[in-house]
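Each in structure tokens, the structures are laid out below.
Readers should treat all values here as calculations from the given coordinates under stated rules, not as data from a laboratory. Because the structure is predicted, anything quoted here is derived from the model rather than measured. Cβ atoms are built from the backbone, for glycine too; each structure is taken alone.
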Structure I
Amino acid sequence: MKKTALISVYYKDGLLQFAKELIDRNFEIVSTGGTSKFLSENNIPVTTVESITNFPEVLNGRVKTLHPGVFSGILAQKDNPEHISQLANHNLKSFDLIVVTLYPFAETIAEPGVQLEDAIEKIDIGGVSLIRAAAKNYSSVSVLVKQSQYDDYLNEFDKTNGSISNQFSLDLAADAFTLISKYDDDIKDYFRDLTKNDSGLRYGENPHQKASFEKTNFDDIFEVFHGKELSYNNLLDVDAAHSLINEFINNEPTTAIVKHGNPCGVATAKTLRESYLRAFESDTASPFGGIIIFNKTLDIETAIEADKIFSEIILAPAYGDGVLDLLMKKKNRRLIIFNFYESFKESREITGGILHQDRDNIVFNKDEIKCVTSKQPEVKQMQDMEFAYKIVKHTKSNAVVFVKDQQTVGVGGGQPSRIDSTKIAVSKAKQFGLNLNGSVVASDAYFPFADGLIATAEAGAAAVIQPGGSVRDDEVIKEADARGLCMVFTGYRHFRH
């Protein structure tokens, strides 16, 4: 049975041989403009798009394929009798393969001195539409968007005797949507640079790095009403602080102090002032130039204490009487009102792609933890375990957090070894005169060896909360029992890279 391929490519590399291979496999080739001319000049039989649409290319080639005569044949579902009947009734061609490479927008704007009108003419419309339609209807149509896929398609065609597998076509569709997403991002970024609106930041993590900020619902969550504009690093810290304080939305007054994305002091107390003083006590050096966030309305008593140090940003859900008059005296300090808000998805661009994942929104549930030692947790220890596990969740891995009376008394994170993180946490406690005896320690992942647990015990910890799951769990549990520790497993880890 004869199949039909629609080919409209900017890049002609490898196209001639691929077209010959398709002809050998009984394909009819339909093509547009320059592609049609290229194939014809090389003696490849080709049907022009105009001959099936009965409409010429117009607007200097801006409109070629945007026509029901083309898109009906791409979007028709081959297992839908009504679709097939409509194609026949209107004498419309059905397509089996769409081959498109897009205008080189990113390459064009990278050229020195490129003019806006040149960039605009390299924004592909018809090609993106063809790709999107074919990818949507992947169960009936295959779509190729780069030369490297030509041989793969021919191999699949031969292997299946022309019956392209659904999984193969689905993989092609995923590649297609990935490509047009990146293509659209390049265009969006170019236009944002042109508008020079408030999405531009002074620089990125370092002064030599350009940066911009694309808001989604930021203004629904945060109101920045005083101080200098937020920098790239400020925004990262604001996100880290906000994510952490979300853990304490319904708790007693809680203060968190964040520096370079990590909590350096967190405490819960009967009053907000006490929670701040205890959070600051956890590490009296790091908070300078850091971010302070509160889970309750910031009152004047607490504000007076917080005003004694230089902090980049203060965030609170509201500000009490007299607070703003005090805090706004420091012109460069940013003041932010925030709403509690839980994000569910996050993305990160890496070399060669974009990572997507669900946010780590798992809620601590004391009814699901498992005590694995002979010694059972006391009520107070259980409260500290819950507190500690919330903090360790927001500390860079490998993370170890010591807590006592719902106050961080030692925080170690961002190290390649859990032992190193433990040493840092213990060293911090000693540096600031904090007593770790009787403390609870939380680890974001399991202890791979007993040495990590031994280090926490020797520092004074009386209880441990960790995910469990190591092949040496029995060894670690045995050591905990030998040292009279209470240890519980949560069953889930909190890696944060």
Structure II
Amino acid sequence: MTVRLSMWLHAVSVRRGNKWVLHDITLRLNAGERWALVGDNGSGKTQLLKLLAAHVWPTPTGREKRIYRIGRRELDLIEAKSRIAYIGGELQDKYTRYGWDLAVQDLIATGLHRTDLLLRPATAAERRRVDATLRACGLSRLAARNFASLSYGQKRLALLARALIQAPDWLLLDEFYNGLDVRYRRRIDRLLDAARAAGTAWIVVTHRAGDVPRGTRGIIELHQGRLRSMKVLRPAQLARLTLEARERVRRQPQWSTKRLPAKTGAAGKRRVPEQPLLLRLTRADLYVDYRPVLRDVSWELRRGQHWAVFGANGAGKTSFLKLLYGDLSPALGGRIERSGFPKGTPIAAWKRRVGYVSPELQADYAVDVTVLDLVASGRHSSIGLAEAPTAQDRKVATRWLRFFQLLSVAGRRPRELSYGQLRRALIARALAAEARILLLDEPLTGLDPRQRATVKRLLERLMQRHVTVIIAVHHAEDLPRGKWHGLRLHRRRARLADCYSAN
């Protein structure tokens, strides 16, 4: 029988700047245990995972202990670290931030050496292990694709494959189901079932009960950096979690769809002539890194309309929003028209009228600015600020930081925030521009239930004030209340869906 890793923290604290993000944490994690880690945004969940994974050092207090054991044998930090695999949004963002654009097969091979980059070609035996892992994870057809060209969900699955090839004793998964469609969730469920059967332990950070993997046996709760509770779940509670996980499948938008008209009447009978046109796509093909993403899209947006964009991981939702925003352009032969912005107008003029939030934007925001300047930069549609913010910039940014309860971190850097705090700051950045159009790519990802409700109520008020909202979602419950037009992306095509009223 394989003897696996146990972990023990005693009186451990972590300070970032002048704030204690973890304070006096004591917990024992035995081999083979499986826990869900919960708590509000900013409660220290990600920092605790990184502390356990030996990516973060405890702040010296004279009392702290961090101990790893195999049976009764104590391990040094290097050996213990080799038995732990950590996956979170920050890791996925790091590949984007540093431009580590490995082929998927090479990315997985780095897991064998536990390095960020492939420092030498894989041996024949290592290639066989990589191929077996690709098949097990359903990634064989993506083996030669570069990591940067993958969809958000495909990247998440590739990073899980990289972790599993290490055969770790512990998987530390930070909001792992975020941004995944039903098909990818089922695939990951199967992989985690196999890992559990092999004796792998895990800690999974989540804000949704339905995102707790099958086989999880207990809950650890943090509150304001302190351990509030640690309890093993009763059978009835486990059954409820299993039911929640099954209900995930039923929470996707279920709209009937029809082919978009080939010409500019993309809204068909929905067109409301009295409402001004804001944007129109005509016979647009979209390529990303020379790969076709969307074909022959004709669609229009009118004032007062709100659109939900949905589709499987890899269907092109993020690319579609980037096309509307102006980060991508249609291929030759297609056309995009923006009302009030004639051909030749600098795209920056359009972007100043549009608020944009996406996981990729969160990955890009590693610039050395304060959170206050991050929010102020939304008024200029820039990553960072070329000049010091004006008094009005600061006034508007402060107002939105106060709304999102982020004033206390206004002077910190983006990478010093939790994932959920940074997502709220990026939403504040989009709103600081006082834009009339909001393009939101999974905006509620990483937010705790209270913050999700706050953002949904805010969007509902903005919709009532005639701000146009286009939102890409996987969870139907993430749609604010109101009447939505649906656009489904599938097999590089866009199809209209029947109108949908979110309650």
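Tabulated data
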{"read-out": "Top of I, II by FRET efficiency 1/(1 + (r/R0)^6) of positions 38 and 382 (r between Cβ atoms, R0 = 41 Å, to 0.05), largest first", "value": "II"}
{"read-out": "Structures I, II, by relative contact order in percent (Cα under 8 Å, 6 or more apart): label with the highest value", "value": "II"}
{"read-out": "If helix-only ellipticity at 222 nm (-39500 (n - 2.57) for each DSSP H run of 4 or more, over all residues; to 500) is computed and equals -9500, the structure in I, II", "value": "II"}
{"read-out": "Among I, II, structure where Cα Rg over 2.2 N^0.38 Å as derived comes to 1.31", "value": "I"}
{"read-out": "Origin of the value 6.4, where distance in nm of label points 7 Å out along Cα→Cβ at positions 54 and 206 was derived from one of I, II", "value": "I"}
